[in-house]
Structure I
Amino acid sequence: MKSRSVVVLSIIFSMVFGLVGTVTAKQVELEFFLLKPEVESVMNEIISDFMTEYPDIKVTQTAVADAGTVLLTRIATYDMPDILQTYPAEDKYKHMFDDGLLLDLTEQPFLENVADSMLELATYKGRIFALPMTLSSYGIYYRTDIFEELGIAEPKTYAELIEACKVLRANGYDAFALPNRDVGNIAQRLERLIGVLNPKSYEEFAKIAAGEMKVEDSVTIRTFAEMCLDILRYSTEDHLGLDYESAVADIVNGKAAMMISGTWMLSTMQKSNPDIAVKLIPFPSPLSDKLLVPVNIDTSFSISGDLRDPEPALKFLEYLSRTEVAQKYYEVDGNVNMIKGVVFDKEEHMYMKDLMDQGDMFLTQVNFWPTGLREEMRIPAQQLFIDGDVDAFVQAFGEAINKLYNQ
């Protein structure tokens with residue numbers, strides 16, 4: 001009987017411990033909400049690799065059309081994703097952090113894997129609520145082969161840029177392809193280049209709105225207008241009939257030698273001509289000899305502040321911060337990746353990357369201007385290209401500032 005009792009007890013213990021093991025092995029389920037549809041496939045691969053390393057954590061990716069709107073709707077209905085892509089420089093995500101919707105990551109060790117200059121851009125009120133990974137940048141793409149053919153040196157100052165424009169025009173090239181039919185493109189140029197002239201334009205605009213400064217006295221706004229007219233003289237004659245796609249085509253086929261755009265344009269050009277000889281450089285300011293790169297945080301990851309146990313989500317962010325994982329993401333995304341150790345091999349963007357590594361960059365003004373200011377200035381900026389009336393443009397800018405800062 002004794003031996004039988006031992007057997008029975010052994011079976012009971014096995015069943016009990018088996019049940020305990022089952023509970024321990026139960027997966028924690030997390031939702032990851034994607035904002036950038038172009039990286040859906042690589043994120044699926046990264047998630048799969050993560051779950052292989054952490055079989056007790058299941059991450060499911062949510063990728064939907066119009067993701068930004070869907071996210072805001074879900075937040076309004078108290079349906080916050082566990083992990084989500086965010087843009088920590090934008091006001092709406094800062095407000096989410098203020099409201100406790102996003103977890104404070106400031107003391108997390110994995111942030112040491114991020115370049116210091118990137119952490120500075122992602123810091124809000126001395127705190128960090130996102131793992132920042134990539135930056136997009138903005139400047140001038142120029143055809144290096146055309147410049148070499150004509151013996152034009154890469155412009156480092158505004159005077160050198162205008163001189164290059166003159167040489168290009170004299171040799172039958174459009175200096176710039178300017179898609180002035182596209183008011184959205186004009187608005188983006190306005191916002192990015194005003195930042196080149198004054199990276200803290202928002203402080204000046206706040207003074208104008210408060211009545212502490214007259215818009216007529218804004219060197220920033222007037223210089224921007226004059227700069228637009230300077231380059232227009234040597235650029236596409238039919239600029240008002242040129243849309244973005246046609247402007248890119250003018251660069252690819254060699255009709256124009258330069259175009260003002262961001263890192264996303266490279267892949268578009270290379271689809272038409274994989275061997276196109278181009279380089280992205282900063283737009284030199286007429287007000288300073290220092291070259292600065294307008295950047296925006298393009299990829300970052302945050303965690304819901306409502307999670308009862310954030311540890312599994314923190315493990316996922318730690319995994320994303322690893323060099324080899326960030327490298328895999330970069331191979332698809334293509335933007336400058338600020339995780340330490342990632343090998344950046346796009347020669348066309350290397351100069352911009354070097355400047356960014358040195359900290360010679362600033363966040364684009366859209367992160368600081370009131371919502372709608374850039375859009376409000378689309379038509380007045382296009383009108384500037386039509387009639388060349390600098391004073392009218394300055395006045396229109398002042399009206400837009402007063403309207404949106406004081407609403």
Structure II
Amino acid sequence: MKPRSKQKLPRMTIVTPSFNQGKYIERTIESVLGQNYPDLEFIVVDGGSTDNTLDILRRYEGRLQWTSEQDRGQSHAINKGFRMASGEIVAWLNSDDVYLPGALQNVGRYFAQHDSVMMVYGEGYMIDADDEIKSRFPFTEPKFDLWKLIYYGDYILQQSSFYRRAVFDSIDMLDESLHYTMDWDLFIRIGKRFRIDYIPEYVGSIREHGEAKTSTGGGARFREIRQLLRIHGVLRYPLAYFNYGWDTYGNRWFPSGHQNGRRRASRLNPLVRRLFQSLYAWYSARLRQGCYPDGWIGKKAMVVLPDLNPDKKKGKLLLEGEAAGPNIPIKVKVAVNRKVAKSFLIERPGPFVLELELSVSSVEDRCFHVEIDCNKTFTPAKLGPSKDARALAFVLKTAKVC
């Protein structure tokens with residue numbers, strides 16, 4: 001590995017889609033150009049703005065490329081910019097969002113040091129219309145988990161995400177039919193094929209204001225999310241369905257306070273809310289991933305593995321783990337994409353390996369959804385001085401397709 005001071009950073013292209021964001025776009029532009037990144041290409045793709053956006057862009061001619069013509073929406077504009085890009089690393093920054101100082105240097109350095117990484121994401125802030133920080137973006141996960149991305153929710157802040165342009169040699173660019181979830185869809189498709197890393201750096205900020213799409217999407221946004229979940233997952237009603245459903249409809253259906261004199265309904269709302277919360281807690285317990293950070297899994301568990309070698313016609317799933325004495329013997333059923341399944345009997349405590357033969361027909365959209373179902377668990381707290389009250393099956397050390 002070369003010393004940081006002498007390491008050549010990869011050429012980077014930032015694309016900004018724009019339409020009538022004259023109020024914010026200059027702050028976006030300054031946040032990019034102010035990075036002083038040594039090999040930067042900055043492209044603004046405007047959709048034919050009628051406000052002062054073009055006057056602002058003209059002031060930066062020579063420091064960025066820009067075009068202004070009618071397009072088919074945000075995703076189309078971003079794809080147009082990606083096709084124009086010459087950078088090895090690409091990303092997009094919306095015309096009301098900003099990068100934080102030093103962001104591109106941190107990202108470029110990480111890519112330069114990790115050749116096998118095809119996408120990175122980091123930390124970020126939520127800011128208001130006046131650039132004041134409201135909070136850290138609260139959903140970022142410090143470890144990439146494809147299961148969580150598909151079944152729990154989009155925890156990647158788009159303003160902190162960057163990709164090698166080479167990913168588009170293997171997968172499509174943004175889906176232009178999507179209006180709200182095109183970034184989430186792209187993250188999943190990259191994660192199904194390539195390595196994604198988290199970097200512990202604050203990279204970008206998302207601006208929250210009344211005109212932002214996530215604030216005005218409502219039912220149309222939820223319907224698009226529902227479609228995305230069913231395209232990429234094997235569960236019809238995953239946790240994400242209920243998370244985003246309540247976020248969209250909960251306050252609309254069960255508002256707090258008195259509205260239009262409907263006092264009886266207002267008094268019932270807290271009861272209805274508690275009922276829904278209880279049902280959600282019960283159902284979410286059944287839908288959880290079942291994998292704990294220390295490697296233990298519960299009675300049911302699920303992992304999603306990328307297909308890193310799509311040209312290979314056959315392979316096998318390997319699960320390496322360790323069984324605990326109190327839970328022996330244990331029967332384990334393993335299913336992949338709900339097409340291939342096999343049952344195993346583990347009769348001795350200690351390390352074990354489970355193998356399941358796979359064929360190309362078992363691959364679902366270039367990834368493997370692995371469901372593990374055990375016939376019994378044990379609770380350490382009931383067997384001795386341990387305070388661990390979890391219901392545990394065994395330790396899962398490795399899950400991979402080879």
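Readers should treat all values here as calculations from the given coordinates under stated rules, not as data from a laboratory. These numbers come from a predicted model, not from an experiment. Cβ atoms are built from the backbone, for glycine too; each structure is taken alone.
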**Item:** Which entry (I, II) yields the derived value -8500 for helix-only ellipticity at 222 nm (-39500 (n - 2.57) for each DSSP H run of 4 or more, over all residues; to 500)
**Value:** II
**Asked** From I, II, which structure was Cα extents along the principal axes in Å = 108, 51, 34 calculated on?
**Response** I
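In terms of distance in nm of label points 7 Å out along Cα→Cβ at positions 148 and 292, which of structures I, II is highest?
When distance in nm of label points 7 Å out along Cα→Cβ at positions 148 and 292 is calculated for I, II, structure I comes out on top.
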**Message:** Given 13 as the derived value for relative contact order in percent (Cα under 8 Å, 6 or more apart), which of the supplied structures I, II does it correspond to?
**Reply:** II
**Highest-scoring label, criterion being mean count of other Cβ atoms within 10 Å over residues 172-179, among I, II** = I
